[in-house]
Structure 1
Amino acid sequence: MRGLLERIQRARRQPFHAMTAQDARAAYELAAEVLEPPRTPLERVENFAMPLEVPECSGLLRPARLYAPSRERLPLLLYLHGGGFTIGGLETHDSLCRQLAARSGAAVVALDYRLAPEHRFPAAAHDSWAALRWLAGEGAQRLGLDGSRLAVGGDSAGGTLAAVSALHARDEGLPLALQVLITPGTTAHADTDSHREFAEGFLLDQAAIVWFFDHYIDRGQRSDWRFAPLLADDLDGVAPAWIGLAECDPLVDEGIAYADRLRLAGVPVQLELWRGLTHDFIKMGRAIAEAGDAQASIAAALREAFGLPTPPAA
C-alpha cells in the first residue's frame with residue numbers, strides 16, 4: 001500500500017478539490033478502474049432506466065445496470081457507488097459490481113443516483129431508498145429476479161446511502177437480508193481521531209472530504225441521520241450488516257462506531273478490518289490482494305444471507 005501511495009503521489013495528479021465537479025467526474029471515470037482486474041464476463045449485463053418515486057419530482061428515471069451470472073430468478077443486491085455524493089457512476093464501479101455478482105452467484109443492480117452540486121442533500125438518499133423500494137416491488141419481477149431476497153450495499157458515500165436505505169426499510173417494514181457497508185461515512189462533521197490522523201497522504205485527504213461535503217450538504221443539515229446514520233435515534237431491527245473497513249482511512253473510526261451501535265441494538269454484525277490499507281482499497285484488486293479477499297468476504301456473506309450454494313472453484 002505504501003508503494004502504491006508513493007506512485008500515486010509521484011504522478012502529481014490534480015486533486016479533486018482543485019477541480020470543478022464536472023472535471024472531477026471526468027478524471028475519476030478515467031482513473032477509477034486502472035487498479036482493478038479486467039471486467040469479468042457475465043451472462044447478463046443490461047442497462048435500463050429505473051423509475052423512482054421521490055418527493056421532489058414525479059416520474060424520475062435514473063440509469064441503472066443489472067449484473068447477473070445466470071438467467072435464473074436470483075436474489076439481488078442494490079449497489080450504490082462511492083464518490084462523495086459528487087462523482088462516480090455506473091462506469092466507475094462496473095468491475096467491482098461484476099466481481100460481486102460473479103463471486104456471490106447473486107444479481108447486482110447498480111444505480112446511477114443524482115449527484116451534487118446539481119442535486120444536493122437529500123437527493124441521493126431519496127434516490128437510493130426509492131430504488132430499493134422499487135426493486136422490492138415490481139422492479140425485481142420486471143427484471144426476472146427474486147425481490148423477496150434483497151440486500152443493499154455500497155462503498156464510501158454509497159455505504160452511507162446503503163445504511164440510510166436500510167433504516168428506511170426497517171421503518172417501512174421492508175425486510176432486507178443484509179446491508180453491505182464498505183468504508184462507510186456515518187458521522188456529521190468528520191471530527192474523529194482517524195480524520196485527524198489520516199488527514200493527508202492516505203488517498204482520501206481532508207481537503208477532498210470538505211469539498212465533497214460542501215458540494216452535497218449545508219452545514220446546518222449535517223446532523224440529519226440521512227447524512228449521518230450514526231446519529232439515528234435507534235438502530236433496532238435493521239438488517240444484519242457486513243462492514244468492511246481500512247485501518248488507514250479517515251472514516252475508520254466512524255465505521256467502527258456504527259458497528260458498535262448496531263451490535264448494542266442487537267443487530268448481527270460481521271466487521272472486517274484490513275490492516276495497513278487505505279480508503280478505496282476494494283477497487284485496487286490488480287495491485288492489492290486484500291481487495292479480492294474483501295470481495296470474497298462480501299460474496300460469502302451474501303450467499304449466507306440469501307441461502308445460495310458456494311460456487312464451484314474455477
Structure 2
Amino acid sequence: MKVTALPDVEHRPRHVAIGTFDGVHRGHQAVIEGADTVLTFEPHPLEVLHPAAMPKLIMPFPVKRDVIAGLGVEELVVIPFDEGFAHRTAEEFIEEILIGQLGAETVSVGENFRFGAKAKGDPEMLRARPEFETRVLPLVEIDGETVSSTRIRALVAAGDMAGARHCLGAPFMFEGTVVSGDQRGRELGFPTANQIPDDRLVIPGHGVYATFANGHPAATSVGIRPTFESGRGVLIETFLIDRTEDLYGQELRVAFLERLRGEKRFTEIDALVEQMHRDVNDARRVCESFVRASGAG
C-alpha cells in the first residue's frame with residue numbers, strides 16, 4: 001500500500017473512504033470496503049482543536065497504517081492536520097481536496113462524519129455534489145450496541161480483550177519501543193521485553209495477558225509490579241515463549257488475546273515464580289487455541 005501525505009498526491013480517479021479511523025474497527029471497515037484510497041488525518045483532529053477533550057488513541061499511526069493495508073487498500077492519503085487545515089471550510093475541502101487533488105469518483109463516509117471549519121460539513125453536503133457518488137454507511141451494531149472507538153477504549157481499559165476483539169475484528173494491538181529494565185524478570189527465569197506506555201494511547205487494565213509479540217506466543221504483564229515496589233510507574237512487560245532474543249531499542253507489537261488474571265502482590269518470590277510458570281502455560285494454551293480457531297495452524 002502506498003502512503004502519501006497531502007499535497008503530494010497524483011490526481012487520478014479514486015474511490016475514497018474518509019475518516020479518522022482510530023482503531024479501524026468493524027464500523028470503519030464497512031466504510032473502507034470497496035475503496036481503493038483511504039483519506040485520514042494525522043494527528044487526530046481533536047489533538048489540535050480541543051486538546052483537553054482528546055481521547056486516548058486505540059492505536060498509533062504505524063498500527064493503523066498496517067491494519068488499513070491489510071484490508072486491501074491501494075493507497076493511504078494522510079492529511080497533516082494543523083490549525084491552518086482546521087480553518088478550511090467544508091466547501092474548500094470538497095472542491096480543493098476531494099475533487100481537485102484526489103479526483104474522487106466515489107466518496108464513502110460514516111453517517112456521523114463531519115468535516116470542515118466548525119464541523120459544518122456532513123454527509124448530506126457530500127450527497128448534494130454531482131461530481132462524485134457518495135456512500136453513507138450506517139453505524140454498525142454488535143450485541144445491540146453501536147461499535148465505536150469510545151466503546152472499544154472502555155473495553156480495553158477494563159481488560160475485556162474478547163469484547164474489544166469482537167468490535168475490532170482482530171486483537172487489540174499495542175506498539176512501543178523496548179527499553180532496558182531492572183533485569184528482575186531475567187533473574188527469575190523470565191526475561192521480558194519492557195515498554196513504557198505512551199500517555200496518548202489506551203492500554204489494557206492492569207493484569208497478565210495471553211498475547212502475541214511480533215507474531216510469537218507470549219505472556220504480557222501490564223502494571224506497576226507491586227511485589228517489588230520499584231516506583232517506576234506502569235510498564236508493559238512481555239515474555240516471549242520459547243524464544244530468546246535481544247529486543248532492546250526495537251519496536252515490539254503486542255496483540256492481546258485474553259486476560260489471564262489481575263495484578264497481584266506476592267509476599268514470597270517462590271510463589272511469584274510458580275505463578276509465572278502457570279501464566280506462561282496458560283498463555284501458551286490460549287495462543288495455541290487462537291491459532292487453531294483462526295485456521296492459521
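Just a few scattered comments:
- Source structure (of 1, 2) for volume of the Cα convex hull per residue in Å³, computed value 122: 1
- Computed 0.00 for FRET efficiency 1/(1 + (r/R0)^6) of positions 11 and 243 (r between Cβ atoms, R0 = 25 Å, to 0.05) - originating structure among 1, 2: 2
- For distance in nm of label points 7 Å out along Cα→Cβ at positions 163 and 195 computed as 1.3, the structure of 1, 2 it came from: 1
- Ranked by distance in nm of label points 7 Å out along Cα→Cβ at positions 219 and 251, structures 1, 2 are topped by 2, which has the highest value.
- Top of 1, 2 by distance in nm of label points 7 Å out along Cα→Cβ at positions 35 and 267, largest first: 2
- Of the structures 1, 2, the one that -10500 was derived from, the read-out being helix-only ellipticity at 222 nm (-39500 (n - 2.57) for each DSSP H run of 4 or more, over all residues; to 500): 1
- Once mean count of other Cβ atoms within 10 Å over residues 19-26 is computed for every structure in 1, 2, the highest value turns out to be that of 2.
- Answer label among 1, 2 for the case where FRET efficiency 1/(1 + (r/R0)^6) of positions 43 and 171 (r between Cβ atoms, R0 = 35 Å, to 0.05), calculated from the coordinates, equals 0.90: 2
Every number in this text was worked out from the coordinates using simple rules, so none of it is lab data. Everything quoted here is computed from the prediction, not taken from an experiment. Cβ atoms are built from the backbone, for glycine too; each structure is taken alone.
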